Structure 1
Amino acid sequence: MELQEKSRKENNMLGKWNKSVILSYVGLSLAIIGIYLAIKGYDMKYTQICFMYVGICDLFDGTVARMCKRTKEEKQFGIELDSLIDVIDFLALPIVILICLGITKWYALPVYIIYAIFGIARLAHFNITTEDSKTPRKFYEGLPVTYAAFFFTTVYLLSYVLKTSIFNIIYLLMTLVIAVLYILKIKIHKPNLIASIIFLILAIILTVLYLFVL
């Protein structure tokens, strides 16, 4: 009770502004930077690098939040904030990447719509199941949207060895497959700290490849 009262007194703005949400906002900032770079026509590898670290931020933001002492209201705010940010990080950003790559044929539009709808449905399902859950989850239902960062940035490496037309088809089909995986009732093991660190190491390796090799 004292923690909740203290939080209200110290915060004169709407929302929750404390260290428990910093990493979420860092990830959002990287997503916006990635969108900006893509639209402005910079080499797509820079947007892909941003996307990788958007995913890393999302992997660790929950860990950071749990390390902070939070009120029930702040915990609920964190759940809602995470899903709202994910809409930009893992739904809007990939669609912008695809469009900026020139994948704009008529048949691409239905894929983008399906990807957005299925992704939103998956996030809404995650929110209600998180609210109902009283114990920490070990599995996710459906593919978490965070994994999009891994698939999009890794498969993009094929663009350096395949013809543009072939790569575009593969990239678009991958987007459709990911969208379907979002809503399939399959169990995906929740990554622990070790798995998250492995993802971080992979992101660093990919960054080196993008910046100094490709």
Structure 2
Amino acid sequence: MTVYNIGFLIFPNLTQLDFTGPLQVLSRLPDAKTHIIAQSLAPVPSDCGLDLVPTTTLDDCPALDFLCIPGGFGVPAAMTDKNMVEFVLSQNESAQYMTSVCTGAFLLGAAGLLQGRKATTHWAYTSLLPIVGATHEKSRVVRDGRIITAGGVTSGIDFGLQAVAEIAGPSVAQSIQLAIEYNPAPPFNSGHPDTASEDIKAQVASRYATSLAPYEAALAS
């Protein structure tokens, strides 16, 4: 039996749902083995107080078929970490898919993998995509060749299902969707700037006003 190796690269201060959303979907892919990869095997703190436990390290991780990089406020530090970037580049040599959720796209970008490609990320950071040579495509999930990028946080579940459909077929993806009862019915229509009210957009945008600077500094380094 051939095992399909799926890896999730994690780092301090990541957004846990960027990681756990697609993990829940992709871990159900038939004949798949998931690897949770970090600098060491020590628990990795997320941005919501939940510590995440790696299963392997950068040095010990096997060659992957599929690598996913979540986002979060810890991305700028990961982008400037030589070991992290070199790991992404080494896995790129053999992986079938190189992917990201939310601002994890910028770690792909730091490794030069978004140059000349279409991509997406969290709506608050799309203006930075040209810095890594990418063209923003307004979509929840964007595929350009073997590179797949997803928008902010919850889009990781959509991305996971789309990836499963490509790897194992639509019926497998639909069975996973049913098994996890992924049937979104949000109580408000404010999940994207296109549908949120001006007041809500102003409230949320202010939270991100200062968060762009660390990304810009990391991209300039």
For 1.00 (FRET efficiency 1/(1 + (r/R0)^6) of positions 76 and 204 (r between Cβ atoms, R0 = 41 Å, to 0.05), calculated) the corresponding structure among 1, 2:
2
I have 16.6 for mean count of other Cβ atoms within 10 Å over residues 36-43, calculated from one of the structures 1, 2. Which structure is it?
2
Name the one structure among 1, 2 that Rg and Dmax of the Cα atoms in Å, for residues 52-147 alone of 15.3, 50 was derived from.
1
If you rank structures 1, 2 by distance in nm of label points 7 Å out along Cα→Cβ at positions 44 and 188, the highest one is 2
Highest-scoring structure on distance in nm of label points 7 Å out along Cα→Cβ at positions 124 and 196 (candidates 1, 2) is 1
Matching -22000 (helix-only ellipticity at 222 nm (-39500 (n - 2.57) for each DSSP H run of 4 or more, over all residues; to 500), computed) against labels 1, 2 points to structure 1
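If relative contact order in percent (Cα under 8 Å, 6 or more apart) is computed to be 19, which of 1, 2 is the source?
2
Any idea which of 1, 2 comes out highest on Kirkwood radius over Cα pairs in Å?
With respect to Kirkwood radius over Cα pairs in Å, the highest-scoring structure among 1, 2 is 1.
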Computing distance in nm of label points 7 Å out along Cα→Cβ at positions 20 and 164 gives 1.8 for which of 1, 2?
2
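Determine which structure produced the value 15.9 for mean count of other Cβ atoms within 10 Å over residues 28-35, calculated from the coordinates; the candidates are 1, 2.
2
Every read-out reported here was derived from the displayed coordinates using simple, explicitly stated rules and does not represent laboratory data. For clarity, every value in this text was computed on a predicted model and none was experimentally measured. Cβ atoms are built from the backbone, for glycine too; each structure is taken alone.
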